[in-house]
Structure P
Amino acid sequence: MTVAASPAALAASAPLIELDRACVIRGQVRVLHDLSLRIAQGQHTALLGPNGCGKSSFIKLITRELYPLAHADGSVAVRVLGQNRWQVDRLRSQLGIVTGDLSSNLADMPGLTVEEAVLSGFFASFVVPAFREVTDDMRQRVRQTLALAGALPLLQRGYAELSAGETRRVLIARALVNRPQALLLDEPSTGLDLIARQQLIATMRALAAEGITLVLVTHHIEEIIPEIERVVLLRGGRIVADGSRAELLRDGPLSEVFGGPIQVIEHDGRLSAFAG
């Protein structure tokens, strides 16, 4: 007798994210053009490109804020962990998503502390629901994830009082409370100063060392830590290159994708890019 695999087992063996000729139209504009991409679990990947290249639309496909055009042959354009229909909150134990939109929503919650902001991650809400029990194990897990994200000293601070760098680390901790296998990070260093960006990079390297798969969506080459070996270059809603960091994080490929001369400098294993 053949025993059907459980949904959890199927998710464990499926690609983290799989796009098959995904097309997205916003208003009257096609923002993604036949995008095909497969990211395996355990494969740290960066999606890199200029503003308007389709990065935000890719994120919104995963968060189900946008939907792809249907294929005439009935095939599925987007799958996450093997599923073509999913609820983001039900995936949070497998895929954590960190976006700037979430930060704005949390900052609007009156009197919300950092501890409460991270606790709310257990319930996929912006606050801890009044009717739900918060256990000692949950509070301990909050402290553990804040420590991993380098944000434990912020535990009792008001969330709305935090700097941009502090909120990024708290949002990462919030995503980690459900022990996801992977994190999807959307432009995590936006608005950060040099010190805060370096702290974020240290946090990302610590997460990779813990075995958490990182999918980084960015236009900052400095964010692409050495552990991220695969780079996907986007321009105009299309993939223009997909390969190793050694192959693509160079002057030529980056100049082409950003539409102007780019110079890449490496110092002690860290990369920086300059225009001109």
Structure Q
Amino acid sequence: MGDPHPTPPTLRATALGRTFGRGPGKVSALGPLDLEVARGEFTCVVGPSGCGKSTLLRIAAGLLRPSTGRLEIRAETDRPAAMIFQDYGIYDWKSVLANVRFGLDVQRVPRKDADARARDWLSRLGLADFADAYPAALSGGMRQRVAIARALAVEPEILLMDEPFAALDAQLRTILQDELLELTQTTRTTTLFITHSLEEAIVLGDRVLVMSARPGRILAERRPPFARPRSGDIRDAAEFAALKRELWDLLRGEVRTEAVPA
């Protein structure tokens, strides 16, 4: 028997669509698309380049308006979402501490409390010794840790991540995947994570959604068969390899479709 009072999803998209341009040059980038993300769930979205994954995330962040349909976030605060970009999005002229504290400053959190929260997240991400450094002195992986710390310091109800590890080398990417896995299993922050990497999606996700070629729609949903808490060791499991093959079989035709000029 189902729950008579189910918890509403944190994020719900209904017949969501987005076009760019007008007239003959108009491009349908996304949808129509229906999507729900449950509270505390880590949902990964994979799909071919140009299928509207980032457009979906930017609509969720309030950076774009949908052309059709709607996207709702059920939240208890005025600024429920924090976004992490592929290109770090941190400020070169601010110290590491000031970068992590930035969202707290915007929320007018008292400086003493903001500094304490920022330093706590720097410590969790192994950056405590770099609080007074500037981004130019940091490696790519360290910059992305700063971006993650800044997002989590504001204690968001939903975390929006747009291919945050895409620019990193394979070894560093694996390390940060494992660190993010450990962090999000502790915080249970509702997360919508965009990636090209099937491996990344399986390691991190409670659910993996496969999108079609443009205009992006949800083609399939898979749930990795690994209980939480989990670790990066699941990469060695036979079930991991089988699910990765299955996802690629779903995605292969869409990648080819996107590669063929209209």
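What follows is calculated from the coordinates using simple rules that are stated; it is not laboratory data. Every value quoted in this text rests on a predicted model; they were computed, and no experiment measured them. Cβ atoms are built from the backbone, for glycine too; each structure is taken alone.
Each of structures P, Q was scored by FRET efficiency 1/(1 + (r/R0)^6) of positions 171 and 251 (r between Cβ atoms, R0 = 30 Å, to 0.05); the highest score is held by Q. Suppose FRET efficiency 1/(1 + (r/R0)^6) of positions 67 and 91 (r between Cβ atoms, R0 = 35 Å, to 0.05) works out to 1.00; of P, Q, which structure was it derived from? Working through the options, I get structure P. The greatest value of distance in nm of label points 7 Å out along Cα→Cβ at positions 59 and 235 among structures P, Q is that of Q.
When helix-only ellipticity at 222 nm (-39500 (n - 2.57) for each DSSP H run of 4 or more, over all residues; to 500) is computed for each of P, Q, the one that comes out at -11500 is Q. Out of P, Q, which structure matches 13.4 when mean count of other Cβ atoms within 10 Å over residues 123-130 is calculated? Of the structures listed, the value fits P. Here mean count of other Cβ atoms within 10 Å over residues 107-114 has been calculated and equals 12.4, so which of P, Q was it run on? Derived from the structure labelled Q. Work out the source of 23 here, i.e. which of P, Q gives that when relative contact order in percent (Cα under 8 Å, 6 or more apart) is computed. Checking each candidate, the match is P.
Taking mean count of other Cβ atoms within 10 Å over residues 51-58 as the criterion, the top-ranked structure out of P, Q is Q, with the highest value.
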